[in-house]
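Quick heads-up: structures coming right below.
Every read-out reported here was derived from the displayed coordinates using simple, explicitly stated rules and does not represent laboratory data. Please read these numbers as outputs of a predicted model, since none were measured by experiment. Cβ atoms are built from the backbone, for glycine too; each structure is taken alone.
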Structure I
Amino acid sequence: MSSISPPLRPLRWVDSSEFTGLELIDQTQLPTELTHLQCDTVESVWHAIKRLSVRGAPAIGVAAAYGVIVALNEAGRETAWRTTVEKACDYLATSRPTAVNLFWALDRMRAKATDLGDVEFDAARDALLTEAHSIRDEDAAMCAAIGNAGKHLIPDGGGVLTHCNAGALATSERGTALSVMYAAHEAGTKFTVYADETRPLLQGARLTTWELTQAGVDTVLICDNMAAVVMREKKVHVVVTGADRIAANGDAANKIGTYGVALLARAHGIPFYVAAPSSTFDLTLDSGAGIPIEERDGDEIRAFGERPTAPAGVRCYNPAFDVTPAELIAGIITEKGHISPVSEANIRQLLTATAPPTAVGTV
């Protein structure tokens, strides 16, 4: 098949007689089981984000927006809805620190609550649910636009390397980096994707290869430490990854190991691109040095799957993300077009454009 049809949607709002709340694919169970979690408490949404049942910066933001509605439903009409919204936003913001979309979405929900003024509970809930739907729908539209903006970068007959999962599972639909590949595939471009397994949680092996093979895209899984070899053997002609936060100067945080891939790409003369929506930029940060990096439990690297592979008491360092300097990035693909060369001036020019251009600088 030429594409996932209907579009893969990792999360959705359900309002039925059997269940009302956030339903999402439990990504911790992929690829062996396609199961869904139903979240009807704000705590269950928080834990779904924290334990990576839902992951990827855009998807985390959408889940958090719906989490505010879950909190309102849980609290009920007899409570002060504005206080519930503030508490829910504060709580959900503690789930994961690096993905800026989480805070962006929660700020939108706070702003919407402020704009509503003095309204009754039901009216507030309906308006905030509409806002959460808008966040989801806008993300889906941005992902489709990112694919269209970047599909020409995929060479016919070439190879593409990606790291972690920046596909539909990380967003509302289609993804960011993988959206570029889906769009190229649908346009008839023939290419092979080399997917890094992405230790320690194997998002590339479990999620990216699952998505791409479902869509009929030619896919080869490699261990993380094989990236240099496939580049030297000229199997890879372009690298495209996603990002969880991009600073004003273009430094980009993404899953741990991305920085190393970017260095390898530079050493082999291969262009390294980042694909991300405008909501992933954090212009309050001058550089990537200010991006908070989540450090996760050492047990994630003391084992491979459920099999221990290190002494139980060994000390571990387990950052979930690293930062790729802007000078290693050939271009950033957004829903508004390309940013290349990557610089603060070009970033601000594109993000503040009233009409979406196709490029800033040259690609």
Structure II
Amino acid sequence: MKRLVLGLLLGLSVAATAQTAPKPNDYTDPANWLCRPGRTDACTSDQAATVVTPDGKETVENWSADPNAPIDCFYVYPTVSTDPTPNSDMIAGPGENGVVVQQVARLASKCKVYAPLYRQVTLTNLVKVMAGQPDQGDRMLVYNDVRDAWNEYLAHDNHGRGVVLIGHSQGSAVLTALVKQEIDGKPVQKQIVSVILGGTSLQVPVGKDVGGDFQSIPLCHAASQTGCAIAFASFRANVPPGPGSRFGQSKSAGMMAACVNPAALGGGNGELEAYMPTARVGLSMQPPVEWVKGGPPITTPFVKVPGLLTGECVNDAHGSYLAVAVNADPADPRTDDIIGDVVGRDGKIDDKWGLHLIDMNLTMGNLVDIVGAEAQAWRK
């Protein structure tokens, strides 16, 4: 029965039986982790950013991890594997290594990062499902891997420290199930600094902060608040979720998708402190941005564009989502737009996905500040 319930939580097939279930991973083996503190891996990558102001002036913002960070971050990455099978293997490829650079490495300035490899449902399987073929992904395998990694972390690495759970897309889905089954209302909940879920539709009762997916973990309203959740899915303000959108939607009567704006936890509009990739964005088909019109190429891996982007949680007929506005000035030399949309073969923005590829980039600076403030509050 528990297997069936978990399968339903993850929205997936539970066809694998105990006789055919793959062997559990050994998470005492460091090779089964993308990132662990105290070693050189993808989470120790260069996070330097070029700050481009509206007048086109460029300065470099350097970055360093904090080896003595007071809390931990447990991160589960999104769908990135291009393995040809429905579920990935346990060998990190460019997708796995690349996404931690974009979505969690910068947080190592505030927390010690643990990121397990897991046998995720692959992009290959997702493409087939979107083309109308049967879903062959084993989501129970996904859940069991992440649960086993979490339990190994708790048993041998946590030592009573506060921990932020952070995920995106498929990672957010499996973390939602993990919180529901292993954390919510249980003794370990006292160690949860926050739960940060990007690119997902965490369910809450309409007009309330708790009582949907999570029974005792409310939505966050201030950076000094701990034991709470931040969840959002980003769309351009002028291209809101379309019919059949994958994000920002209610999954049952009386429920809505949570939207907590990392740029304004208390509500309203706020500046998105984005850290955008200098080059092409992950799976995006869009060409790189010319960050300063006619300017020389930027050599740091990230670009920061203060004042260009703002975000506000909107709840309307399209859904509940983080509406991202680009505040361009065609008269100045700085870029007037960003890339990161999911784009169809016709070259148009897919309004079912929005800015899903850059949910975390758009909010990364805000999340770093929030995790830093939460760490201080949790220690007190």
Structure III
Amino acid sequence: MAARTTRSLPSWTTLAPGVAILALVLAWGRDLGTLPVLLVAAVLGAAVLAAVHHAEVVAHRVGEPFGSLVLAVAVTVIEVALIVTLMVSGGKDTASLARDTVFAAVMITANGIVGLSLFVGAVRYRLISFNAEGTGAALATVTTLAVLTMVVPTFTTSASGPEFSAAQLAFAAVASLALYAMFVSTQTRQHRDFFLPVTSAGDLMEDEHAQPPTNRETRDSLLLLLLSLVAVVGLAKVESPAIESAVAAAGFPPSFVGVVIALLVLLPETLAAVRAAQRNRIQISLNLALGSAMASIGLTIPALALASIWLPGPLLLGLGATQMVLLALTVVVSVLTVVPGRATRLQGGVHLVLLAAFIFLAVNP
């Protein structure tokens, strides 16, 4: 008698993206009650976890630093679409939305993801090591992009308010794209070894010995990753009215909504970075964190410069005084963290305190 073949059921990570897309279709444009909001939040959490899983599958197949680049760019492209959508639907009241969202993304990545990764890795391995050359290059690029696009507009005089003139915005967009393209070329071609995990002695770590996924599994995971990210951003937008109501009820400033949505959108990268830190792949965590900050600026500003042709109202990009102080402190602390190429839980704790300060001051400006 021939043996009966059994067909394995799809895993939850395969089903979650489809369920999340279905929930997005059903919930889009509707006024949701309390129970549907809670159900959408649960589906959103499942989509985040699925995105992390499929990002790790793709990263394992293509290797570092390409794997980190896949997730950073994918999340940022969809984040840009979300910002533009909200600005179009919100009118003049959303003039500072791009600035608030991008700045929140920079603070969350440069302090939240970096700090959490360093702290988790140091708690487990006591003293953790990473490649100072690659991380320093990434930090220098992020700093230049942030100052050029979010600090300089506060001091320019061609346009009223903290905004660029059309010519200045075009220059900032071209410069952002050029810097981002140069960094990607450096990371993936010219000095790829600068962005690979290292041992405490500074030697490159051996690749993990787990069997890499097949080409078909990689293609499936890439598709499911994109579906998950679309669902994460879309469901975050669906949840935004409930978030706005909760923020208003708590007496927080309206700009805090952008911080909450940024936290939701960056959850996949945060979880992926923490998992890498748990495996003592700190360089991968830093690639994800600083790469995401860089992509958030280097891709968002050019896209918004193009979209500003038809966007209503001004595009306010300049930071306020408190935000500039936090950005400057983040840059100084990050430099001191990066230079030694090693870190303890103290450095992670300092970055996490900076993130807490940003969130607290976003609530109490």
Determine which structure produced the value -11000 for helix-only ellipticity at 222 nm (-39500 (n - 2.57) for each DSSP H run of 4 or more, over all residues; to 500), calculated from the coordinates; the candidates are I, II, III.
I
Match the computed value 5.1 of distance in nm of label points 7 Å out along Cα→Cβ at positions 22 and 54 to one of the structures I, II, III, and report its label.
II
If we compute distance in nm of label points 7 Å out along Cα→Cβ at positions 158 and 230 for structures I, II, III, which one ends up with the highest value?
III
